[in-house]
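Read-outs throughout are calculated quantities, based only on the coordinates presented, and are distinct from any laboratory measurement. Bear in mind the structure is a predicted one, so any value in this text is a computation, not a measurement.
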Structure I
Amino acid sequence: MANICDNKFFFSCKNNFPKYKKFFEEVIFEEENGNGEVIDEQNDGNNHHGGSIEGWFESRWNFPIEWFKSIFKEDDECYFRCLSEEYGCDYVAMNIYSNGSWRDEQCFDI
């Protein structure tokens, strides 16, 4: 059985919000184990072009950066941060996407 990693995230964008909302619903919350939920969701009221989502999801062992690299694009003005914790392997990390690129993963010794 795989160790389960808890991922707490915040996401916001200025455009293409429906595309990202669909990604979270269909990929993040329905991937393999399907555990996760949206805690808060806001949209800009302007045909839902911009908005934010806060929530959590589970993954195996660590943060699944491949899922997100496939969807985030430079021109969408997105911000994403995720705190991931998997205590069985002593894994605690912060991943941030901002201004069209990923920052280096910040891992913490526990």
Structure II
Amino acid sequence: MSTAERGVAICDAIMAVDADVLATTDPRSATPPCVLVTPPRVTWDGYCSGTAQWQLVALAPGVANYDAWVVLDNLLAIVAKAVPVESHYFIGYSLAMGQPQLPAYLIQFSQGVDTP
């Protein structure tokens, strides 16, 4: 399975936890509140396997205030039911050049992968 296919599978797993949460691999369809699954960093550990380090971006609409914090915590809880979250931290994230940064959590986890 390609990393792009795995990205879609991660989105499906998140939406299976809560059908009201949008999870997507395409920033063009990301409408906060949502989770954006971005391509992973892959480290090849051997001849036929490696580790994918995934970064998911939980996005809240508007400005970075308490309301956004609550939205991000809720998204994090949903993601944590779908994937083995290892860490997360607060960032500002822009979906396109020239657009304002949105409040976001960068959520990280690792997963084994086979060679493409």
Structure III
Amino acid sequence: MYTFVELIKKIRNESGLTQSEFAKALGVSTVLISMIETGQKEVSKSFIIKLADRLEVHPSSIMPFVFMDKKASSKELSGLEKSLIELGEKLQDYLIHKKAKELKRYV
């Protein structure tokens, strides 16, 4: 599963947008996108809402990935947690490969 930073980069790259175009599509600054993509800035609730609006998905379909920790051992996870992560990976693929293209119309 991708971290939130990785997910944002993949969505932007799949959409074929530069950081500047991505920022314009979301109505935020290019500096903010750069800082989010490099992990220098935490995303806000309003950023999640803007992104979800542009992707035409519910914000809760994006939010679980804010707290993804790649360092967590799968041995520490229960069966249910592993299933949720698997479902999250499928949702990430959907956001990246199906919904990211929606962003081009906002540039």
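Figure out for me which of the structures I, II, III the number 47 belongs to, where relative contact order in percent (Cα under 8 Å, 6 or more apart) was derived from the coordinates.
III
The value -15500 for helix-only ellipticity at 222 nm (-39500 (n - 2.57) for each DSSP H run of 4 or more, over all residues; to 500) was derived from one model only; which of I, II, III is it?
III
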